[in-house]
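Nothing in this text is a laboratory measurement; each read-out follows from the coordinates by a stated rule. Note that this is a predicted model, so its numbers are computed, not measured. Cβ atoms are built from the backbone, for glycine too; each structure is taken alone.
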Structure I
Amino acid sequence: MNKQEKHYILLDSGNCRKLEQAGPYRIIRPALNAFWPPTLSDQEWQKADASFERESTGGGIWSWKVRQPGEGEWSVRWGGVNLMVKPTQFGHLGFFAEQAGNWQWLREQTKRLGKDARTLNLFAYSGGATIAMAQGGADVTHLDASKGIIEWAKRNQILNPETKDHIRWICDDAMKFVAREERRGKKYQGIVLDPPSFGRGAQGQVWKIETGIQSLLESCRAILDLSRPCFLLLSCHSQGFSPMSLERICREVFAKDGGRFETGEMSIPEQNGKALPAGLNVRFVKD
């Protein structure tokens with residue numbers, strides 16, 4: 001496999017779908033906000049090796065025209081990170097391509113903080129942000145509630161050997177962990193969080209982002225080391241939020257701390273120079 005084949009590229013989008021080159025495989029997946037017509041021809045889309053169709057149950061079905069590699073997994077490089085790809089029953093590949101801009105920003109922020117920086121990645125998934133912060137020199141605590149996802153993230157770390165000995169792995173509920181860290185007096189110079197829209201804890205407790213996000217941010221503020229340069233990055237894929245509303249929520253929590261806010265849409269650049277919007281983020285930075 002040559003170097004070009006190992007990269008991820010968004011080739012095109014339209015008709016609520018996206019056409020991606022994920023390493024050696026061309027893939028079609030849903031993109032529910034791609035309301036415009038595709039730029040590439042039908043012939044180019046028909047060259048896809050696999051496609052995913054959602055079902056009403058929430059999962060979906062993958063259709064492959066070619067034999068999948070090995071255990072149905074392979075690796076790509078995207079946003080300066082080497083990543084293991086493994087198509088899931090929910091149509092995911094194992095990373096969110098729109099986070100690449102945040103990963104670069106996190107590298108820059110952690111380098112600015114210095115070599116002794118300690119950062120925390122909540123709802124950390126397969127670890128793209130974790131690896132980016134470790135690449136910037138931080139010692140990162142990676143937290144996710146799924147043991148299987150943490151094992152996936154550990155495999156991603158192996159693909160990025162420069163991050164060895166910079167990551168601590170925690171399988172736990174995010175709110176419980178943050179509360180314990182506050183009681184212990186632990187502080188972090190950077191916090192990253194991409195909370196789900198809805199979830200249930202181990203004891204059946206319900207999480208809804210609309211009612212829980214401010215409390216979560218207040219808990220994060222309690223363990224953010226505001227006595228020195230620090231940052232918080234919140235990304236959001238939930239319906240009902242706008243850049244303005246997301247920033248206002250963060251300002252309610254951090255406005256008195258003397259930092260600055262950067263808010264915008266996340267997107268995936270297409271090879272044709274256009275972009276596919278894919279979520280929101282707000283960044284709080286204190287120098």
Structure II
Amino acid sequence: MPVPTSDITNPARHARWGAWAIALAACIWGFWGLAIRASGLSGPHVPCIVLATIAIFGIPLLPRRLPRGRAAWFALVATGATDAANALLYFEALSRGPQPVAVLSHYLAPILVALFTPLVLGTRAPRVAFFALPVSVVGLALLLGPDALTLGDALVTGALGAGSAVFYALQILIQKRFSDRLTAGELLVWHAAFGALMLLPFAPTAPAPHLGGVLWLMGGAIAGGCVAGTVFLWGLGRVTAATAGVLTYVEPLVGVLVGLVAFGEPLAATAPLGGVLILGAGLWVVRAAARA
């Protein structure tokens with residue numbers, strides 16, 4: 001996304017371009033459910049194809065050297081493993097639906113990032129995270145409605161989305177822990193490659209994917225992984241962490257709208273209140289962490 005030369009010396013316009021970039025990336029991520037459903041695929045094929053595509057098309061972002069040091073390779077393998085689990089669970093949640101349940105349950109991640117911070121980074125977790133977690137759990141129960149008491153599709157989808165949030169939170173913290181040893185391009189490409197390789201042995205357990213489905217997933221990976229990821233990193237260098245954290249909440253809003261408009265999925269009467277509680281708790285933690 002080119003920026004006019006006159007804007008570069010203007011801090012306000014500089015930050016505005018960055019904010020628009022992050023909002024655009026989050027908006028693109030909100031369409032993951034549409035790509036997954038359109039592919040007609042599910043199971044380990046989906047994250048394997050997506051991660052492999054990101055690794056291949058992201059190669060131009062790599063520096064002309066291999067990562068150095070045992071710690072750097074540990075970080076890449078660890079983020080590859082956590083992202084493989086995150087993608088497997090999240091894409092399966094999107095495939096099953098309802099989309100709002102999949103997207104909003106995945107957005108427990110910001111609270112989990114705050115709670116896991118002492119374990120991975122050795123710093124104190126924001127106090128509000130301990131209050132936000134039960135609020136978000138209540139929100140998840142309201143989002144599921146009566147399905148919270150049965151083994152319905154919504155409950156399974158919510159469990160998959162929440163499980164993906166755990167691994168996504170760990171992935172973010174490991175990447176942050178070792179971000180001084182690796183470039184953004186190295187973290188993006190190498191961890192996707194390792195994640196795809198880890199999922200490859202499980203691919204034969206599902207029926208062979210058809211070409212149309214593979215093309216849908218590749219298109220989603222290029223748009224949501226390579227393009228949106230690059231745009232996000234570009235914008236991240238131009239705004240504060242607090243601004244970036246808040247703007248990423250465009251993703252679940254778009255994801256919910258996609259589910260309602262494109263698929264017309266029914267939701268419990270209490271679902272809107274549950275969604276507000278989950279998103280509100282996450283934003284509360286993001287803003288508190290930024291102030292700290």
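Quick check for you: by Cα Rg over 2.2 N^0.38 Å, for residues 181-228 alone, which of I, II is greatest? Let's see the in-between values first.
Numbers: I: 1.30; II: 1.37.
Across I, II, Cα Rg over 2.2 N^0.38 Å, for residues 181-228 alone peaks for II.
When helix-only ellipticity at 222 nm (-39500 (n - 2.57) for each DSSP H run of 4 or more, over all residues; to 500) is computed for each of I, II, which one produces -8000? Spell out each step's value before the answer.
Numbers: I: -8000; II: -23000.
Matching structure: I.
Quick one: distance in nm of label points 7 Å out along Cα→Cβ at positions 93 and 109 came out at 2.4 when computed from one of I, II, so which one is it? Could you put the intermediate results ahead of the total?
On the way: I: 2.4; II: 0.9.
Structure of origin is I.
With Kirkwood radius over Cα pairs in Å, for residues 37-84 alone derived from the coordinates and found to be 13.6, which of I, II does the value describe?
Details: I: 13.6; II: 12.8.
Clearly, the read-out refers to I.
Tell me which of I, II gives 41 when you compute relative contact order in percent (Cα under 8 Å, 6 or more apart). Kindly include the intermediate steps, with their values, before the conclusion.
Working: I: 13; II: 41.
For relative contact order in percent (Cα under 8 Å, 6 or more apart), the value 41 is produced by structure II.
Which structure, out of I, II, was distance in nm of label points 7 Å out along Cα→Cβ at positions 237 and 269 derived from, given a value of 5.3? Could the numbers behind the result be given before it?
Working: I: 2.2; II: 5.3.
This value belongs to structure II.
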